[in-house]
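What follows is a set of structures for review.
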Structure P
């Protein structure tokens, strides 16, 4: 288990902006449930996991594949990295998938939704559920 350095904390904090995500090819996922879901949905994409000592003690068997770097961080460091108003004790960095866009003909012939600058994750979740209900095949977010 590695200790989180100040420089690495600053690098992780840059992932809250699109510029930082684009430069590193990583994005952050916060919270036990979200990290676990993303880890199972994108096997092999997790690059590192950062958590408090207390979290590691509560979850010693959290499934992390080999090659994933594990960090122990202070709560204040987690607070500085987090984008949430109430930071969770675990944050993971995942590689941004290289997903090619579907052909334009496929997009044009199927129900598609494009979103720009949705700021509230709750609203985005509602939109995703509605798209699923109505059979939207493609959902693009800026």
Structure Q
């Protein structure tokens, strides 16, 4: 199974996601803000990141920007309440491979993360391009 970095400033969401992903056999690392997420990325080398966008200290945009600058290609699935298509497209253009809106379907999210963790770089890039295309202009 995968090592998943969960990044969200809402403790209830972190706890719920941690329990669900651990029940599926995934190893979990958690961060409550973007600065902590960037530290955990280096320390723990996760297979997948689930990233909230609206957080204190460093938001999700800052995490995606820093990952791009550092050349960190860990796959990121954004999980956000920000529903504006422009936000979705921007996140995908910054390197996120999927954008899931809150409230989310937990089973779908579990399936998505398992699939992403098993994909190679080419498959993840195809997934990201498909998500961008689905956004339109």
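Since every read-out is calculated from the coordinates, none of them should be taken as a lab result. The model shown is predicted, which means the values in this text are computed figures rather than measured ones. Cβ atoms are built from the backbone, for glycine too; each structure is taken alone.
For this structure, a couple of remarks:
- Label whose coordinates, when distance in nm of label points 7 Å out along Cα→Cβ at positions 5 and 29 is calculated, return 0.6 (choices P, Q): Q
- Label whose coordinates, when FRET efficiency 1/(1 + (r/R0)^6) of positions 37 and 77 (r between Cβ atoms, R0 = 25 Å, to 0.05) is calculated, return 0.60 (choices P, Q): P
- Structure with the greatest value (metric distance in nm of label points 7 Å out along Cα→Cβ at positions 61 and 93, set P, Q): P
- Which entry (P, Q) yields the derived value 21 for relative contact order in percent (Cα under 8 Å, 6 or more apart): Q
- Label whose coordinates, when helix-only ellipticity at 222 nm (-39500 (n - 2.57) for each DSSP H run of 4 or more, over all residues; to 500) is calculated, return -16500 (choices P, Q): Q
- Origin of the derived value 1.17 (Cα Rg over 2.2 N^0.38 Å; candidates P, Q): P
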